[in-house]
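The structures considered in this document are given below.
Each reported figure results from applying straightforward, stated rules to the coordinates on display, with no laboratory input. It should be emphasised that the depicted structure is a prediction, and the values quoted were computed from it without experimental measurement. Cβ atoms are built from the backbone, for glycine too; each structure is taken alone.
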Structure I
Amino acid sequence: MEDNKGYVRTNTDENGIGTIEFYHPQSNSLPGEILSKIAKTITEASLNKEIKVIVLKSAGNRTFCAGASFDELVQIENIKSGIEFFSGFANVINSCRKCTKIIIGRVQGKAVGGGVGIASAVDYCFATQHASIKLSELALGIGPFVVGPAVKRKVGLSAMSALAINADKWFDANWGLQKGLYSEIFQDNESMDKAIDELAFKLSKSHQESTKKLKKVFWKGTEHWEELLSKRAKISGELILSEFSKNAIKKIQNK
């Protein structure tokens, strides 16, 4: 993918630390092509014996991920394309769930919707003080149906409900830390990246069979998510076709 359309890139260093970076010029929003590439890249990294631990990050300084691409959302005209688009988020979450390697998340700034889902699907999430979160889906006439299971698993039903119901509110990074979305938060990117490097290096030297078994323990009880998230994608795919959703998206785009 060209940079003006976004990209997903992988780099593996000599210690077996595989870094997956995604980017989109519209605040790291997620069109279908990038979602597909992220899921595929995580799966490939899981199978790559040279990679011992994965760092998942986005490019830029202040926005981790703006969620679903509004340009694509507004173009969905039938249930088939709706399901296909929201299945992209399901595939990313399931690729994290099934990955045999520990995934470290790096959230340098705001995360919206699907971005919160990605932060919830990693195994250990670092963030900066700028990493506010918002589940804006209800304001768009849908709901966080696909990312909801991942968010609920990480922060609990009460916190997930607060995010889902108060869809216009930004919850700050300290709230995310208190609820368990973030493992650690830092004042700036530099101090966060130093801590990420240190943990990633430690994990790269860990017994790989141990980390693989730990992943299974962490995700126990989610074996049905392939079917669950598929059903959730269908719900969102149907709701996005409503006039309410179309008008809500256009209103935000015209701001």
Structure II
Amino acid sequence: MDAREQGFVDVEISAKGLGTITFGHPMSNSLPGKILRKLAETITDLGNNDDVRVILLKSEGDRAFCAGASFDELISIEDFQTGQEFFSGFAGVINACRKCPKFIIGRVQGKAVGGGVGIASSVDYCFATSRAEVKLSELAVGIGPFVVGPAVERKIGLAAMSELAINASEWRSAAWAKEKGLYTDIYDDSESMDLEINRLITQLLSSNPEAMSELKQIFWQGTAHWDQLLIDRAAISGRLVLSEFTRNAISAFKAK
């Protein structure tokens, strides 16, 4: 199997200081553990790179933005430590976004599920198309959005996050997500979205890096405890994924 067929994270740094991170996986850009770790490391590396002023985070293709956790990997988890480590991968990405001193611009071209909603909630400014519906599907397979929950709640509020978490099988439209604050703007197509992304990035590349870094710290005030909180939440998911209920639910979902 080609290495890219197992998922990838690509990086490109422009001469003007834009660091573009692109992740992908053949299964609707789902995220196995090794890709989660690579994504977190890449965000951290670009945050520490003096040649990078702004980061653009996006996924491959023109359909799904991110299908969340890899079901193949979920069903293979056989012990608590492995489960906690897997879900800690999402914690790592969220905390990398939170700690990164650069603004991260998100590009959501299609549907976001579970961890994909968590990633969209962790960027600092998020663009989307009208196809970018959202769903927190974790409860439907016997777990719950424990790790991504704090990021989603911070962005759209407890009421909206609870709605997504409880009604786990229903999609919410991109317009709903924009109304709740997840997306800043939505566009009819990727081309229109990319024009506005480029316009904002051009503006930011000429802005004061120190001022942007200070603003980012203000935006994320009150989240310093997430280093431990998200690991604690990963432990809940790591325990639940071993339950017979969850194993049966994941197997049934994969069989559809």
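Computed values, structure above
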quantity: Comparison of I, II - label where distance in nm of label points 7 Å out along Cα→Cβ at positions 93 and 133 is highest; calculated: II
quantity: If distance in nm of label points 7 Å out along Cα→Cβ at positions 157 and 173 is computed and equals 1.9, the structure in I, II; calculated: II
quantity: For distance in nm of label points 7 Å out along Cα→Cβ at positions 5 and 197 computed as 2.7, the structure of I, II it came from; calculated: II
quantity: Computed 3.5 for distance in nm of label points 7 Å out along Cα→Cβ at positions 77 and 181 - originating structure among I, II; calculated: I
